[in-house]
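Structures incoming, each one as structure tokens.
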Structure 1
Amino acid sequence: MDQPDQLQPPSPSGVRGGRLQRLVPAVASALCGVLLYVSFPPRPLWWLALPAFAGFGWVLRGRGWKAALGLGYLFGLGFLLPLLVWTGVEVGPGPWLALVAIEAVFIALVGVGVAAVSRLPAWPVWAAAVWIAAEAVRARVPFRGFPWGKVAFGQADGVFLPLAAVGGTPVLGFAVVLCGFGLYEAGRLIAERRRTRAVRRGAAAAALLSVAVPVAGAVAARTLVSDKAEDGTRTVAVIQGNVPRSGLEFSAQRRAVLDYHVRETLRLAADIKAGKAPKPDYVLWPENSSDIDPYTNPDAAAVIEGAAKAVGVPVSVGAVVEKDGKLLNEQILWDPVKGPTQTYDKRQIQPFGEYLPLRGLVGAVNKNWTGMVRQDFSRGSEPGVFDIDGAKVGLATCYEAAFDWAVRDTVTHGAEMISVPSNNATFDRSEMTYQQLAMSRIRAVEHSRTVTVPVTSGVSAVIMPDGEITRKTGMFVPAYLVQKVPLRTSKTPATELGILPEIGLVLVAAGGIGWAVGSGLRRRRADGV
């Protein structure tokens, strides 16, 4: 006698098919994270961020919190593992994997938040705000934050770029994420209409607006982008001296690095004298161009002074100095006649690079890591703005370019252009230098300022206020760049508003999550659970 169908054991092929079906969202989430990574520099594929978030919305919509947590973490791994691989170039995979594992937790929590608000009307708005809220937290904790990988930093070549002038990186990032989620919702509603022959007008309008408003806003914001000089122009020179070899050992070759930057400045001076290059109003050297303290080493001071006298204009020198027992990453304005006149001490110093949190714990894991940071750098306390014969030059040293506040307050303190002196030699030929260069392009548009990027080993560049790179060097080559640039005094809405757009989006995210949690509790009560 045949057994009833329901008592028949499932076939092996059916079990395998069910397991494979359950793996689809996990694989899709990780691949969407990879897609977001591919949208970042050096690839000009900014638009891939849209399908990345559309796919992320698809895997998360309607999920429970446990599944959403896992799917969000997989998205974070897919995105951050390749994006941050440069952090392990010289120190091995341990720090890189630890950093990614921690940072991906924030994206896992985003997954929970997006899944929760995905049941609300106009859910792409709430979901995009949740992403930006997580970026806001990630930019502040732990160890004063790590904003690398903000969605905005992948949009230097994109149509949404002008929105940086409206509300900075939070508004720019929000627009991209909203458009991605909106594209998924529009596609979902189209598929639903084909299946049911019905359309929910409110949901359709919200999906359409989620795509249309960011694009229209970006087009309208182009009126805020201008290269017009408002306080005249200055001719600026950027020096890239190069280093003897890449990696952490460059610090052991401090005199060679200084000599390389002196030599390139002397070459510029000779070309000026020969009529091959225009004379600049000032010269900008990169971070760590003199790791020999010129205040305590007369030979270092002598060669810097010789370079300044040869070119005949002030030189901004990136130096490592010690004052009152404190180690400082300092920019020094060296006048050819007066010597050092103004200084700026880096305020946002890099954890595990310029200072070592949890030194005892890190030393217990690997003593070599503590040896790399023998003495912690101290933080500066004042914004950096050099007044060079009436031109106000704001300074944001290397890592600081990733932090909204560290660039903005140079402009609120009068900067008419911005310089981002950097040292990328530690990271060899990785994508790090291109990722950081893109940040400077975003900052140029955000504050409508020319941004110069002098780097020890490349890529050095001159960026106009519209984000366009007009001069740049190769990597690991000595070079100089000379260009006339506009000085600007007007402030964009992003500069004026500061942190307010970010606070507003965090509140939107909190409101959406609160609404979603409250709705869920009411449904449980109604169901008698």
Structure 2
Amino acid sequence: MSYPRPQLQRSSFLSLDGQWDLKLDSGLCKINVPFSPEAQLSGVPRQMHLIRNLEYRRVFQIPEGFSKGRVLINFGAVDQICTVKVNSITVGSHEGGYLGFSFDITEALKDGYNELCVIVADDLEKTGYGRGKQTDKPRTIWYTAQSGIWQSVWLESVPDIYISKIRITPLFDQKAVEITVFSQASKTGEFSMPDHSMSFITNRPFKVYGDFESWTPDNPVLHYFTLKLGLDTVTSYFAMRKFSTDGHRLCLNNKPLFHSGVLDQGYWPDGLYTAPSEQALEFDIKAMKALGFNTLRKHIKVEPLLWYHMCDKLGMLVWQDMPSGGGPYKHPIVTWPVITQMSISDSFYKLFGRKNESQKQAYRKELAEMIDYLYNTPCIAMWVPFNEGWGQFDAKEAVQLIQQIDTTRTIDHASGWHDQGIGPFESRHIYFKPYVYRKPRKKRIAILSEFGGYNLAIENHTYNNVSYGYKDISGTSDLEKAFADLYFSQILKAKKQGLAACIYTQLSDVETETNGLYTYDRKVLKIDANLVRELNRLLLEEESQS
């Protein structure tokens, strides 16, 4: 398997993925980590509901010569609250189901065999942490809930003084990259890459200047480098790129670039949140790239760091959603704007399921952690803190929180509706009527952040006998006609009028939602690839002529 953290790699790497023991209320069984017990690929007898309490155990040995002084355990993601023990000694705990974390387990280790125990609780809606589209009652656009470990677990070894974190900021206009290397103490280290080498001091930013080739979707150049701090050595990379707006359009590297993309839910029929393989994880990106799209909107989920690396190297822009949370969503609040196109203030916390102050604090904490966790990934072009009013509150403050951490990307503060009139974008979702471009007020930029959702179920490639979408289509030829008409009569026309981006729903079917370009199993592309490529070519060609 590939190293799970591509922008902070070491030579020491010991995967703990594979067979573990799992204790459930119903008894003991085996589980294939990193698949959640609700997923078919976990090997656990099929669960049709969320497992709220789990206890994982496995035994491991530290290979001879592996330890350099300290041993760290890393988790890609555990849903939702967990405590980790080694040889019955608690080494740490973590809350939130989407982000990676690490613990130093050195003092708990012993010679020979060591027992690792991970105790997990998943309360779904009670904690206020993000849950995305998980639900105990899957239906329409809400999908099977999952729990527990759902990304890779691995060990690495470091010396007593080591690199704990890197912060990488491309400074496109300065022809430089700014890097900060974090460690427990102030020490001198060495930065090196082809044609560049210099010393740095930990916990202080330093700049590297050079004529670095620019990164674009058509030319996704990555610049790799090495950092040495005493006995610790890590490799990483950056891309020379800049995301901005010119008041009318989205820009990449100071040039207008239309974002043509698809909604990407990141679900698989046999793995749920976890792709069945690295090849499957990469397939979705390559497939959309082959259709001419340059953007994926990662919808209400955070993927493994390896997925973002794949987008970096393949040249795919990413709009990153914050997984939604809070209390149960009230149907009138999340559907009323579809009909009225009207928004209300998100200070009405009770209406938005956000009256609980501790849940709001949980959201702020997880949002800040997500921005920091993904900050270095070159492909992320936009942050999306709220979608369609699902647990939305104080969007202005959420934007300010993001900007305190990251000023290098654009922000769609309220995707779909309940627009609070802030930020550079007027972001609309249009499904049940034709999209008509309207010039935004306050000199904002129009983006169509969801549209389409044409529904076509393919026999023998469906999740069950339920089919849901936003416009029913009777066959593939009708889908192609409707899709072409949608782009020719609405999207291409709106692009000429000022539309800056569009996100089609969606990449693949997900459970009973059968409005994907691909079937849920990714075995059937429902539409002619040449047609989609040509429509995307026209969209991006129009950009070069505008």
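All of the numbers you see were taken from the coordinates with simple rules; none came from a lab. Please read all numbers here as calculations on a predicted model, not as lab measurements. Cβ atoms are built from the backbone, for glycine too; each structure is taken alone.
Here are some notes:
- Parent structure of the calculated result 23, given that percent of Cα pairs over 25 Å apart, for residues 239-358 alone is the read-out and 1, 2 the choices: 1
- Label whose coordinates, when relative contact order in percent (Cα under 8 Å, 6 or more apart) is calculated, return 13 (choices 1, 2): 2
- Cα Rg over 2.2 N^0.38 Å derived as 1.09 - corresponding label from 1, 2: 1
- Source structure (of 1, 2) for helix-only ellipticity at 222 nm (-39500 (n - 2.57) for each DSSP H run of 4 or more, over all residues; to 500), computed value -5500: 2
- Looking across 1, 2, the calculation of FRET efficiency 1/(1 + (r/R0)^6) of positions 311 and 327 (r between Cβ atoms, R0 = 30 Å, to 0.05) that yields 0.35 traces back to 2.
- When mean count of other Cβ atoms within 10 Å over residues 159-166 is computed for each of 1, 2, the one that comes out at 17.2 is 2.
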